[in-house]
Structure I
């Protein structure tokens with residue numbers, strides 16, 4: 001096993017690594033290169049991605065083609081249709097209780113997709129959504145070949161990331177209703193929302209069982225949290241579910257990481273107290289709401305792994321390598337002697353200078 005990967009595993013187990021672990025999510029940058037027609041076709045393959053990470057001297061971790069551990073499956077009472085309309089894709093769930101439709105639109109200027117229509121908008125849609133869930137199950141996915149993939153990734157000094165389905169609240173916010181409308185629905189119709197979240201929570205059980213049997217070194221909770229959206233709702237709607245998952249995984253010897261970018265201060269201590277081993281994509285100033293020097297103090301936990309520290313915006317103008325170098329030294333000096341993984345928070349942007357990844361590796365190895 002390579003030293004970087006050994007250090008990563010040691011850190012997850014509460015040990016002291018013998019080197020700084022440096023990783024970066026370059027998926028967004030690759031997509032920007034694809035839009036501009038400059039991407040190497042091999043980067044869309046798993047091995048090509050791993051070879052690129054080796055060239056950039058980052059620990060391979062982020063790969064989304066085989067990321068999600070749960071796949072929704074509907075019974076014969078639900079018909080799912082998908083239709084492409086230019087840069088937009090529409091998906092509909094047709095049931096005897098009604099139809100839900102979403103639309104995702106790709107925006108070339110930002111090299112990304114976003115919801116231009118969420119499936120759930122009003123009280124009637126909640127009834128249809130409830131019916132949909134009652135006729136849905138979550139089945140384990142991306143598990144059968146995981147151990148084979150681990151062996152491949154070892155040869156590149158990395159480990160493939162895998163993630164639980166989003167927690168009910170995060171799923172409702174990001175996949176079904178949108179943040180603003182979801183909050184209104186939760187306030188206006190708390191009874192049916194609680195019922196919906198309870199069903200979603202129960203449907204995770206087969207995934208949790210399968211992951212415990214697999215016993216990977218680490219599982220990601222890809223709830224895509226930000227303090228401005230979740231802090232006030234965390235205790236009532238997420239904490240118990242997180243603790244249940246964490247306990248099950250810890251009993252099986254599995255470390256747990258959670259994705260927190262955007263505003264950090266409100267959620268960082270809550271997630272640390274919930275029992276997470278690592279809190280990933282931590283975004284300090286100038287991209288987030290805290291200076292890097294305050295993150296350990298705000299976490300109120302000396303054992304949790306702080307993962308991130310380098311805002312993605314530092315890769316792009318008007319910032320320069322001088323700005324990036326000073327910030328990396330600041331992070332290393334501040335977090336030295338505590339458990340941390342140096343990482344981009346949360347991705348290298350499409351207009352980012354990808355050579356900064358190599359130069360950061362040079363700084364670490366000095």
Structure II
């Protein structure tokens with residue numbers, strides 16, 4: 001039986017810890033912290049009133065990533081599948097906490113544990129040199145907690161941006177290709193779209209693309225589009241230094257707005273909430289959403305992603321960036337918890353929001 005641990009289980013947990021490990025043991029103080037901390041869960045495997053193993057999980061407030069802090073089985077109970085039972089319960093517990101990913105560290109030389117984790121879907125995404133007391137290296141593993149896509153779920157074509165400033169064009173290409181298999185999905189089109197859609201955000205380096213520029217580029221290629229922005233002015237103007245540069249950004253924004261209006265592109269000065277986003281996706285549209293990468297990469301950068309589909313727990317997105325230590329597949333249908341997505345889909349001190357909806361070919 002797998003059940004949540006209580007403070008009454010502390011002596012049994014300490015006994016297992018002492019007999020399961022020769023070093024790197026959790027102290028009594030650490031266990032007390034795990035048993036009483038609001039953002040931790042400890043599960044125990046119990047048979048006939050005897051605790052034979054445990055798994056401890058940590059949840060970080062404001063994050064959708066759970067971490068397996070420790071797993072141990074009493075020596076006399078090994079080989080009976082308890083580790084697998086505890087890990088499956090840990091995965092279910094993390095998923096129930098609306099986490100999208102469960103991560104752990106494992107000794108590089110612990111082949112049995114690595115085989116177990118790999119059989120449960122864990123994949124390596126990093127490593128720590130000399131992580132343990134005896135100098136052994138640790139491998140960093142993670143598993144996605146999102147449910148497998150249902151047959152009806154839409155899987156967008158994927159294109160990884162090739163330059164730091166072309167997330168908007170890459171996301172737009174994925175959306176257009178989802179509606180039209182003949183739409184270009186190559187670097188020449190990526191650069192062409194960037195030249196058309198950039199609003200010249202002159203902070204450092206090349207500028208990025210705003211919603212009006214992306215919408216115009218899609219419209220010129222024959223797609224029906226609409227724009228949702230919560231600000232009538234140019235986005236991200238606070239990040240531009242110098243009055244002259246700000247004037248350039250304003251002029252480009254005003255010109256693109258006038259072009260969009262002349263083309264008949266609907267511009268909604270409103271926030272598109274999750275219910276509205278879900279309704280658009282249900283109708284077959286592909287929303288491009290401006291987010292902050294702070295919770296994804298630890299950097300406050302504006303970034304465009306394409307929304308693939310939704311379920312009751314997650315918003316699934318194609319992210320044009322392949323992050324360090326990850327593979328391209330990690331950026332395809334990436335699960336973001338609904339509550340987390342709502343925090344990410346805004347940028348800057350003004351909490352600016354923008355969505356460009358690609359609705360398919362115009363009649």
Structure III
């Protein structure tokens with residue numbers, strides 16, 4: 001087991017918090033295996049940074065992220081203090097040139113990817129944990145190892161504690177969890193809150209999670225007070241597994257929260273809120289999940305919600321398939337792949 005893992009990841013309102021949160025899951029697993037973790041980040045959200053501090057990770061803050069040249073000027077100095085270690089890159093803004101700079105600095109590189117959007121990947125390991133990953137074509141180095149598919153889904157430690165929990169499916173789903181990511185800059189959460197009171201299901205209640213980077217808290221609090229449906233608003237929830245266990249169904253963005261919901265076997269209506277979620281949503285649709293694509297209309301969305309709420313058979317089907325796809329061992333498999341790669345390098349006996 002190598003001692004240090006260096007993770008270069010950002011979280012901003014425009015990109016959301018999913019990249020940082022899945023890197024947190026990998027960092028937890030690395031730490032639990034006896035290693036130490038260093039984060040290099042331009043994240044300015046105090047709530048997210050506090051989560052990293054609570055894990056006792058080393059944190060180096062950057063003033064401006066790549067492609068600003070000051071990013072690499074600072075990052076290369078930090079990397080120099082940890083020679084020959086694994087570096088993780090997670091973010092669509094880390095292009096071919098950034099990967100090459102990490103490799104030229106003498107490090108082994110793991111790139112976390114979702115779309116195969118770059119012309120070429122210089123990483124030693126490319127990780128894509130999505131359902132559609134094996135359908136993508138990667139141009140990469142001859143030695144690059146591809147870790148593709150849901151066998152490699154990254155789940156934070158708090159979810160793994162629920163591995164043996166069994167979900168019960170009620171005849172009618174009356175408890176809805178709404179979680180649309182850490183930032184939700186276009187305030188889709190407000191549209192969902194407004195739609196909830198039009199879902200004709202007696203006894204309906206909802207818990208709405210807003211993330212640490214959400215700029216619309218005041219507007220959402222006002223909308224909750226005016227809504228006929230009983231709604232609890234939770235800011236920056238620390239107990240997501242418990243909230244998912246409480247719920248009978250969920251409304252979620254089609255980002256990295258997908259995997260947490262599927263692991264918790266929670267039937268969900270996924271909303272496509274960004275272009276980079278389209279591929280995942282298309283695969284989820286084939287998989288049997290309920291997906292509302294952009295631009296989504298309230299009438300269609302309300303219909304989808306009610307259909308999921310009243311159909312016990314549909315929720316049973318989605319719940320069973322979801323839990324069968326993700327076993328919670330993804331982070332361990334990634335670490336094994338990285339350590340195995342390092343041992344196979346010339347001179348490492």
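Taken together, the values in this text are just the output of simple stated rules run on the coordinates, not laboratory data. Predicted model, so just to flag it, every value in this text is computed and none were measured. Cβ atoms are built from the backbone, for glycine too; each structure is taken alone.
Using distance in nm of label points 7 Å out along Cα→Cβ at positions 64 and 312 for the comparison, can you identify which of I, II, III gives the largest number? Please list the in-between numbers first.
Numbers: I: 0.9; II: 1.7; III: 6.0.
Largest one: structure III.
Quick one: P(r) over Cα pairs in 10 Å bins from 0, in percent came out at 5, 23, 33, 27, 11, 2, 0 when computed from one of I, II, III, so which one is it?
On the way: I: 5, 23, 33, 27, 11, 2, 0; II: 5, 22, 27, 18, 14, 10, 4, 0; III: 5, 25, 33, 23, 11, 3, 0.
Going through each structure in turn, the value belongs to I.
By the measure distance in nm of label points 7 Å out along Cα→Cβ at positions 72 and 280, tell me the structure among I, II, III with the highest figure. Can you show the working numbers first?
Working: I: 2.3; II: 5.1; III: 2.9.
Structure II comes out on top.
Can you rank I, II, III by mean count of other Cβ atoms within 10 Å over residues 264-271 and just name the one with the largest value? Intermediate values should be presented prior to the final figure.
Working: I: 22.0; II: 13.4; III: 25.9.
Comparing I, II, III by mean count of other Cβ atoms within 10 Å over residues 264-271, the maximum is at III.
Of the structures labelled I, II, III, one was used to calculate Rg and Dmax of the Cα atoms in Å, for residues 80-127 alone, giving 10.2, 32. Name it. Please report the intermediate quantities before stating the final value.
Details: I: 12.3, 39; II: 11.2, 32; III: 10.2, 32.
Structure of origin is III.
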